[in-house]
Structure 1
Amino acid sequence: MIKRTVDNYLAQWVSKKKRKPLIIRGARQVGKTYSVDRLGESFEHYIKIDFEELPSYKKLFQKDLDVKKITTQICALHGIPFSPETTLLFFDEIQECPEAILALRYYYEKFPEICVIAAGSLLELNFTNLSFPVGRIEFYWMYPITFMEFLQAKNAGPLTSSIPDLSSTEPVPDLIHEKLLEDLKEYYIIGGMPEAVQTFLDESSFTSVAEVHRSILFSYIEDITKHYPRTDKDLVSRVLYSCAGNVGRQIKYAGLVKGERSDTIKAILEKLYKILLVHPVYAANGEHPFKVSCNQKLFKLIFLDIGLMQTACGVSFEESILEADLMAAYEGALAEQFAGQELTAGQTFAQPEIFYWTRQEQGGAAEIDFLMEHNPVVPVEVKSGKAGRLRSMHQALIQFKDAPFGVVLSTRNVEVLQEQRLKFLPLYSSLR
């Protein structure tokens with residue numbers, strides 16, 4: 001049983017006095033249904049309706065949206081007494097029943113006593129075509145298992161208390177630092193997809209984990225071609241695997257798959273965005289809000305999960321285990337993927353957005369891997385090396401005069417160079 005951060009959030013949501021129906025969003029197979037099932041165990045009555053598995057339930061929503069009547073009928077069909085205060089109602093694969101999405105509004109307005117949660121594996125693909133009762137529902141974004149959750153799953157939870165954050169100034173004890181780096185190397189290979197993590201916990205086999213990764217990647221390709229039947233499955237696969245191989249690099253559509261039209265590649269990439277398998281990282285100049293001021297023509301990519309990325313890139317677990325420098329693995333792309341994945345996982349209440357900084361000037365180009373949209377901005381560089389080699393970071397700190405410091409993530413322990421406004425943090429540090 002893997003404990004997730006979302007478990008605490010769900011418990012808080014249940015206890016709210018003015019609770020809205022909740023839609024859990026996220027990529028397929030990140031553990032949405034599992035987490036709701038876990039919550040259901042704490043209720044006297046738990047009703048789960050999977051509209052894909054039980055399409056007949058759609059009929060309940062087609063005549064009218066009297067949610068009390070609908071819920072009474074659902075309870076009767078499940079042989080459960082009508083007891084709103086002790087019941088959790090879960091609509092899974094809700095994208096298959098748009099009327100049920102509209103009904104969420106009336107659960108909030110006319111029947112707030114009952115806890116209602118919705119989710120769907122293809123919800124993101126359908127999101128722009130569905131009508132949501134804005135202001136009457138709550139969203140929560142789920143992601144793969146984070147490094148901290150991974151440590152908890154391995155019964156190494158006590159180590160998490162030693163993980164530094166942006167405010168840290170004291171180094172981690174050397175033995176703990178080395179242990180966390182060892183665990184991080186393992187996380188590089190396994191990643192955070194719940195099935196992959198559970199498989200490793202059960203079998204201690206990296207080979208079995210890679211098989212899980214391949215199965216998940218295949219299912220994502222099937223999702224896209226099922227939803228968009230005119231889409232070339234082979235081309236989707238090639239774009240997907242090319243995205244994994246180009247993490248951390250500035251992207252040009254034509255460069256992802258040679259010989260294919262840019263507009264075709266762009267269309268497939270946008271589908272990968274929708275299912276949250278790939279996240280764009282747009283270039284931002286530091287002006288708030290980044291979403292408005294960023295340049296969407298300049299972008300890099302972050303994959304959904306570092307384990308999936310490694311498998312998609314064909315990196316064997318033997319290579320990763322034998323690699324002595326975590327920062328050098330796969331030419332540094334794995335370290336940047338990990339940092340981007342952790343930054344994304346910190347965004348649970350809004351569409352995930354991450355940005356980087358670049359200055360394109362003749363003879364003086366510079367780039368910083370990530371910009372954290374704090375006030376003031378905090379530049380983050382994922383790089384090994386000494387302070388004197390961080391030319392781009394020094395250039396960024398000239399522009400961001402109000403930044404208290406620039407963060408350098410590496411395998412080094414915590415170290416603060418006050419005079420240079422630099423803070424070195426271990427790659428496994430929390431940036432939330």
Structure 2
Amino acid sequence: MKTTGIRHEDKYAPERRTPLVPDDVRFLTSEHDIPVKVETSPKRVFTHREFGAAGAEVTGDLSGCDIILGVKEMPVGYFRKGKVYVYFSHVIKGQPQNMPMLRDLMDAGATLIDYERILDEQGRRLIFFGRHAGIAGMINTLWTLGQRLKVLGKPNPFEKIRQAATYDSLDEAKSDIRLAGEELLANGLPEGAGPLLFAVTGDGNVAQGALEIMDLLPVEKASAARLAGDNSREQYDDPRKTYLVNLIPADYMVHRKGREFDLADYIAHPDAYESRFEHFLEPVDVLVNGIYWDEKYPRLVTREWLRNREEQGSLRLSVIGDITCDPEGSVECTVKATGIEDPVFVYDPATGDHAMGFEGPGVTVMAVDILPSELPRESSEHFSRLLSPWIPALAKADFQVPFNALQLPAELKRAVIVHNGRLTPDYAYLEEFL
């Protein structure tokens with residue numbers, strides 16, 4: 001069995017997650033005789049003592065490991081010939097900021113496996129932090145809403161909620177959200193602050209996490225058809241509850257030739273569709289964005305739409321929780337990704353400028369790009385539970401054979417982006433980005 005190492009995360013100072021937690025390390029060492037080394041880390045949410053008690057060797061040197069597991073990107077100069085690196089590489093779109101890392105890994109003669117590409121036959125991700133991105137993102141969105149209303153002189157129950165990163169546990173955060181919901185139900189919102197209509201985009205793990213948090217509040221769910229049929233605010237009239245609509249591409253993407261929406265066709269031919277999302281957005285107060293997006297897909301919210309509504313005095317949208325967080329992407333006013341330490345800015349549609357914090361004219365945007373890090377213990381436990389069953393197959397595999405002879409489960413083999421320094425056939429297209 002190959003020795004497996006767990007790397008110290010060094011890309012972001014606040015990053016405290018780990019790909020494997022002590023309970024699962026204990027299973028791998030005791031049941032499968034897989035040697036596990038854990039690199040020392042002053043900030044990891046699980047302690048050295050916990051890993052040591054689970055059977056791992058805690059060390060400052062992973063050079064003796066054959067397989068190295070991480071969470072975020074690894075730095076240029078880190079890679080060594082013949083070793084296998086497993087992490088979120090963020091290279092499959094040809095992201096320019098990560099091409100030097102990819103080139104360095106290839107030049108080193110190493111192998112790269114990306115969690116994001118471990119998929120089932122239907123293309124669904126099998127190992128992910130998405131649910132906890134949605135959970136942390138919705139907690140932060142509610143916190144942002146409370147602080148923004150407070151700045152505008154409108155005391156509100158959401159002031160009880162803190163940023164996700166400040167809680168010791170998810171249960172503690174949920175308790176505060178329930179208390180805010182009870183106060184909302186008892187006293188409602190002050191005049192001019194509500195009722196509030198939330199829109200959550202997507203139907204994947206991110207959206208499910210966000211909706212899980214919304215269910216802690218007094219919520220009345222609205223359908224996309226109801227929203228499309230009548231943009232009047234009169235139907236959302238109870239200040240003691242929140243209203244919620246979950247929007248998916250079938251609701252707002254329209255075929256340019258009038259054909260019925262087909263998800264597979266949309267994914268294959270996104271240029272054949274146009275977005276009507278902004279029609280749904282007219283009466284919305286809070287948007288939580290949880291979709292997958294890249295440049296070939298239509299945008300949901302444009303700067304032009306925001307500017308026009310602002311000029312007309314009809315802009316109701318107040319807060320955006322952009323969990324997707326593609327700068328200038330599906331939500332074009334997400335002008336930058338933000339950090340845990342400074343997570344919110346206000347975008348002014350009239351000028352296109354933004355100011356960090358909660359003050360100023362415009363739309364308040366929360367756009368933290370490492371949201372699961374704000375719930376490091378729970379998100380690591382969830383991720384490790386999904387990842388650990390695949391580790392024995394990695395530890396048994398002979399990565400020195402040619403790629404076509406590499407014995408791995410199909411789900412893992414599809415995720416091998418680089419094999420011993422060469423792009424694998426499914427990822428040969430990345431050569432043009434290098």
(request) Assuming -8500 is helix-only ellipticity at 222 nm (-39500 (n - 2.57) for each DSSP H run of 4 or more, over all residues; to 500) as calculated from a single structure, say which of 1, 2 it is. (result) 2
(request) Tell me which of 1, 2 gives 26, 16, 12 when you compute semi-axes √(5λ) of the Cα gyration tensor in Å, for residues 235-314 alone. (result) 2
(request) Please state which of the structures 1, 2 yields 9, 27, 27, 25, 11, 1 when P(r) over Cα pairs in 10 Å bins from 0, in percent, for residues 131-274 alone is computed from it. (result) 1
(message) With log10 I(q)/I(0) by the Debye sum over Cα atoms at q = 0.14, 0.21 Å⁻¹, for residues 51-186 alone coming out at -0.86, -1.16, pick the structure among 1, 2 it was computed from.
(response) 2
(request) Taking distance in nm of label points 7 Å out along Cα→Cβ at positions 211 and 419 as the quantity of interest, name the structure among 1, 2 where it is greatest. (result) 1
(message) On relative contact order in percent (Cα under 8 Å, 6 or more apart), which of the structures labelled 1, 2 is highest?
(response) 2
(request) Can you spot which of 1, 2 the value 22.5 was calculated from, given it is mean projected area of the Cα convex hull in nm²? (result) 1
(message) To test your reading of the models, identify which of 1, 2 gives 6.2 for mean projected area of the Cα convex hull in nm², for residues 123-194 alone when calculated.
(response) 2
(message) If you rank structures 1, 2 by FRET efficiency 1/(1 + (r/R0)^6) of positions 35 and 403 (r between Cβ atoms, R0 = 25 Å, to 0.05), which sits at the top with the largest value?
(response) 2
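Taken together, the values in this text are just the output of simple stated rules run on the coordinates, not laboratory data. Note that the structure is predicted; figures quoted are calculated from it, not measured. Cβ atoms are built from the backbone, for glycine too; each structure is taken alone.
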